[in-house]
Structure 1
Amino acid sequence: MEEIRDIVGLQPVNWWPLAWGVWLIIIIISIIFIATAFFMYRRYRFNKSWRGQAKKRLDQLSLNLSKNSVKETLSLLSLEIRNIAIHSSSRWECAGLTANKWLEWLEKNDPYEYAWTKQAAILVDAPYSPPVEYPVEKIQGIISAIQKWVRK
């Protein structure tokens with residue numbers, strides 16, 4: 001019996017340093033977390049900026065557009081376009097423009113070269129015209145054009 005010795009167990013496995021696979025998983029999760037936080041922060045900043053607020057109001061105008069509310073939508077859209085123009089350029093440059101001069105200024109300064117004088121003359125005429133039926137598709141086109149300008 002003297003020759004019998006106790007069985008020596010294995011040494012416990014250290015958890016540190018981590019294996020390369022665990023490091024890879026940690027790096028991937030960190031990159032995903034940082035990218036998500038970055039894009040959420042950018043979206044938060046955009047939504048708080050004048051561009052985000054204008055986009056929200058334009059989306060609301062587009063959703064509320066129907067045959068019954070066309071004249072009201074046109075007046076709100078005209079006001080919103082003027083606010084966007086004042087924010088994107090100087091107030092002195094565009095705030096005092098009216099009628100065709102306003103549409104020409106929009107056409108000249110629009111980065112996407114929308115034909116404001118031809119397509120958006122309804123904005124100038126609608127507030128002073130008698131109740132008539134305006135094409136909803138044309139108004140939707142104007143809203144789309146100004147939404148592109150806001151996203152610029």
Structure 2
Amino acid sequence: MGLFSLSGDDFVKLTKLADYAVRAVVHLGGKKPGELATTEEIAGANMIPRAFLAKVMQALCKGGLVVGHRGKSGGFALARAGKEITVRQIVEAVEGPIQLNRCLVMTALCERDAYCGAHGVWREAQDAILKVLDSHTVADMAKKQEENLKR
């Protein structure tokens with residue numbers, strides 16, 4: 001599964017898994033330190049199907065970005081401060097490493113690598129995507145979301 005997919009609308013878009021993961025982590029980033037959010041709360045506030053959210057939260061816990069607490073008063077919280085978690089880390093926790101094209105993974109995967117005129121374009125585009133995703137943190141997005149909700 002890749003970060004982007006071609007939709008029925010004929011445009012490239014972010015996968016639902018990555019989108020829902022970012023929504024869930026930003027929600028947790030808006031909580032006070034030590035405050036937990038339940039699956040129901042996260043799903044309801046972010047329009048994420050509960051069944052899908054379970055998969056998302058499992059991947060985020062496995063990726064070390066979120067911690068889950070079981071029991072009657074359980075829920076989820078960020079594993080570390082929101083200012084230390086980038087969008088790239090969230091996406092890669094649920095999707096794996098971001099690679100715009102297979103030729104960027106390993107040159108041996110593409111027999112055209114030595115002469116391909118598009119390779120440099122794919123590299124430049126990927127570098128730009130990674131730069132943007134690395135430059136935005138959960139803390140930044142949670143703050144922006146809170147400001148937007150107050151309008």
Structure 3
Amino acid sequence: MNISEVDAQDLSAIKEIARDAVTSSVEATDSQKQGLLKGITSDIDEYCDKHPRCYLSAKDQNGHILGYILIKNHWNLAHLFVSPASHGKGIGRALLSRGILSCQGSENRGYLRVNSSLNAVKFYEKSSFSHDRDAEVKADFAIPLIYNFPE
């Protein structure tokens with residue numbers, strides 16, 4: 001597996017991974033999923049050139065994208081999606097670890113936040129995220145979590 005910065009030629013595959021992951025894994029109504037996907041698609045296009053160090057994809061040996069991570073402004077983990085066919089193979093953990101390393105030492109806020117889907121909470125907790133009790137809950141299918149960068 002190779003983790004590298006996302007470029008424009010990756011965007012259609014990334015959108016497909018996000019769509020497949022949301023429709024198969026996020027515990028929400030169809031209407032909520034459609035709203036979520038609308039925002040995700042907008043982010044995918046908007047951030048391609050803005051945050052290359054924190055917008056990464058994982059590719060197999062043939063160059064097929066297996067997953068991606070987008071961290072906005074070095075503190076807002078906006079997306080972490082892995083193709084459902086590739087779940088359980090360490091791809092999400094590898095992307096998260098690389099994303100954290102890419103944002104450490106940057107102009108961040110000392111933490112990384114995510115509004116985790118219900119099905120991913122345990123994944124983030126295993127990666128040292130904890131419940132962010134100060135954050136506003138934005139959707140009934142998401143839990144705000146926080147990771148504090150080591151000092």
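Coordinate-derived values only; no laboratory data. Just so it is clear, the structure is predicted and the values come from calculations on it, not from any experiment.
Work out the source of 30.4, 116 here, i.e. which of 1, 2, 3 gives that when Rg and Dmax of the Cα atoms in Å is computed. The structure behind it is 1.
For the read-out helix-only ellipticity at 222 nm (-39500 (n - 2.57) for each DSSP H run of 4 or more, over all residues; to 500), a value of -10500 was computed from one structure; give its label from 1, 2, 3. This figure was derived from 3.
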